[in-house]
Structures are given as structure tokens and as C-alpha cells.
Structure P
Amino acid sequence: MIRGVRGFARREWGPLFDTVRTALVTRGWRAVPLTLTAVGLTALFQVVQNQDWGYRPVQAIGSVRAEDPLWAALLRTPLSLFVPALDLPVWGALAQVLLVFGIAEIRIGRWRTLGLAYLATLAGTLYARLGIALGPDGPLGLPATDARVVDTGPSAAVVGLAVYVCWRCGARWTGTLVVVAMVVEVLVKPNLAGKEHLAAIIAVLALIAVLGRRGRHQAGGVGPRPGTRSWKPPIRS
């Protein structure tokens, strides 16, 4: 049984572990400058927004609500990636950003990591507006009071990046577990944050489908299936 568990772990996480370990051993913290910046910004915003003088400035530049004008929400969305929720322990957010952003930066590159993080966060931001427009009666809708709730911060980006990296590395079980965990979160506590996480996942899965289809088209329908370890999506940094 232990051998079977080890074999599963090696198949699921072995290639990713080897890539991350090699990068950190050879380059150290220089391998993850984006991740260190993200962790630093998240910690800084947490400290500032908990000061009497800092709450309003942070809200003005990095907190997004569905009741905000769309242009203002879009301007704030990039910084909202790094504004942690006030009602949750910041250490959890910092650990998530360090782990997931770090792995993603090493595995898929700095700019792709940033782009995917923004895509996932933007998907959650736009979903909030759609959900409120649909109303609370349907499974995709939200109550009007959620228009005043601040968006999820870095968590939507973390979830989206986790799903994408799992796909790139062929870690199907881990990726599936992330998706299932987010679905269970919504079923247990159907709040804005949980549904924004699902919106982030849907946006990333849509991107994966487009990349997979493009890869099959360029390969002429011949070659490894998307999601296998030997297949790489035809995109460049």
C-alpha cells in the first residue's frame, strides 16, 4: 500500500516537484520575484488597511464591489489581487500566495502567472455583477446586498492558478480535488466569495479548452492528448 501511495504521489506531483526544487536550488529566491512581490504587497495592504488612516485609501485603490461603477472596478481589479479579506486570517492568504504563485511562476513563467491571476480575479469581479442582476432565486444569482460586499482578493487568483498548473503538469486528481472543494464550499456556504471562486475556475477551464483545441489543430489531430505530461500548450512567454 505504501508503495502504491508513493507511486501515485510520484506520478501526480513528481515532475512538478522536480521542476520547483531545481529552480529553487539553482536560483534561490531569484526564481520567484513576482511571488515575493505579491506576498509583500498582500502583507503591506493588510497592515495599512488595519490602520485608522489606511482603511479608506486601500478601499479606494484596491477594493472592488459590484455596486462600484464598472470603470472604477476595472481600474481597481489589478490591485485587488493583493488586498486580503479583513474577516479572514492574513497568514492563510500569504501562505496561499507564496505556495501557489511560487509554483506557477516557476512552472509557467512570471507574465503568464500574472495574466492568469488577473483573468481569474476579473472573472469573479464580472460574475458578481451578473449574479446580482440575475437575483437570488436562481442557483447562479446573488442577493442585492452582495453588491456592497468586497470581492475575494487573492483567493480567486490562487484557485485559478492552481487549476491551470495542475492541468499543465498532468496532476488530474489534484486539479479535480481543487474544483470539487470549491463546489462543496458553495454548497455548504453559498456566499459571494465561493461563487467568485467558481467563476474563476470556469474562466480558467475555458482558457484550457481553447488552448487544448488550438494544440490539437496545430498538431493535425495527432499526438499526445492535452493534459498529459508530454503535451505542452502552444503558447510562449
Structure Q
Amino acid sequence: MQLYTTIEIEQLQQHQDLPYLIKVMEWVKFFLGKPHRNLGRPGVVCPFVPHSLKSNSIRLAVIRAKDLYPEDVEEIVGRYRDIFLGMEVKEPELAINKAFLLIFPDIHIEEASKLIDSVQQKLKPLFVESGLMLGEFHERNETPGLHNPNFRPLRSPIPLLAIRFMVEADLPFLENPADPHLRIRYLEAYLKCFGGNFTDETKFKNAHQALALAKEELTTIVR
């Protein structure tokens, strides 16, 4: 389960997975780490990427999934979650910049939306309850941007899953499931994760309101 930092990738030579590592690394640098005219807000696509690159906090792994079943992929991703949580950060304030990008070059584009999305949906609750986020990226991802519904920020040149720590700004991604059971699960994990350490009081209030609405909706369904 080899993980490479961006600096290590630049130093690699004659490695069978090097083309995939380089392609994703360039996508991180020149798409996620740069402004985009269709983003709908100022700044880069992912605000954390420039800091993550500067601190060498992004690690990439290539997972060969040609003969793997979804259950096998779920197990592998779960193991990377354990590695992520067990990896010490020398400077705690830099933990927010840490990310794993798990690259799946063997998954055909026709299968990516099914396999990558299904694994992400299956595992996301477990990740959220661990204080993490699990993102799904591939060329046909139709998830719209928060600030421009016509922008597709989760499209990548190779299918991949991204692991990172949850941040306060993730609230919109946790209050949108149609299933109130799942929404409650996410919101309770979100509030537990940040506890009394919210820096944005508005997000704290919005999370509590969203949780109350989800519980009320669930009560209505039960009746």
C-alpha cells in the first residue's frame, strides 16, 4: 500500500505507475489548485490545495482494481482510512492540509460512475463518523459546484477517491442527503467533530437547525 508525496513523485524514475501519478498530480496542481472562470467565486477550485502542496501533505496511491469486486475495493479504501488516521502530523495545525488520493486506473470510464460512486456512498458514513470526508472523482461526475450549478468540480482525468479531514465548510455536503436517517447521522457526526470549537457560529447554528429539521421529518415519516 505504497503512498507517494508530490515531491517523491517528481523524483521517481522507471515506475510502472508513474504516468498515473503524474497525470493526477498535474490535475491537482493545475485544476484543483488554480482559479477557474466557471467556479462562481474568487480563489482556487480547492482552497486547501495550495497549502497542501506547499507543505507536501498530499499523498497518492495507485490501486490496481482490474479483478477486484466492489467489496474488495471497499476493504482497501477502509485500510487507507486507518492509515490516514494513524499517520502522525508533526504540526497539528497542518493536519487540515493532509489528503490521500487513491487512483484507480483500471476502472473503465463506463464503470467509474457505478463503482467509484457506489464505494463512496457505502463508506462515506463510516468516514464522516471518523471525522473524515471521502470524495469521488471521475470524468463523468455530475455533482454541481456550490457556487455554480453548471460547474463540475469533481471531474478528474482518472477515477479516484480522496480522503481528507472534515472541515466546518463541509456542512453543505452533509445536510443534503434526501434520506433523513443519513442526514441525521452526518449532522450528528459533524457537530460531534467540532463540538465547542466552531470558528463560525453561523455554521454551528445552521447545523443544529438542519439536524432538528431532519429529526422532525423523520418523525413525520414514522407517523
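Every read-out reported here was derived from the displayed coordinates using simple, explicitly stated rules and does not represent laboratory data. All of these numbers come straight from a predicted model, not from anything done at the bench. Cβ atoms are built from the backbone, for glycine too; each structure is taken alone.
When distance in nm of label points 7 Å out along Cα→Cβ at positions 36 and 164 is computed for each of P, Q, the one that comes out at 1.3 is Q. Computed over structures P, Q, distance in nm of label points 7 Å out along Cα→Cβ at positions 12 and 76 reaches its largest value in P. In this comparison of P, Q, the computed figure 0.96 for Rg/Rh (Cα atoms, Kirkwood Rh) is attributed to Q. Assuming -14000 is helix-only ellipticity at 222 nm (-39500 (n - 2.57) for each DSSP H run of 4 or more, over all residues; to 500) as calculated from a single structure, say which of P, Q it is. Derived from the structure labelled Q. Looking at distance in nm of label points 7 Å out along Cα→Cβ at positions 116 and 140 over structures P, Q, structure P comes out largest. Structures P, Q were shown, and distance in nm of label points 7 Å out along Cα→Cβ at positions 156 and 180 at 2.6 was computed from P.
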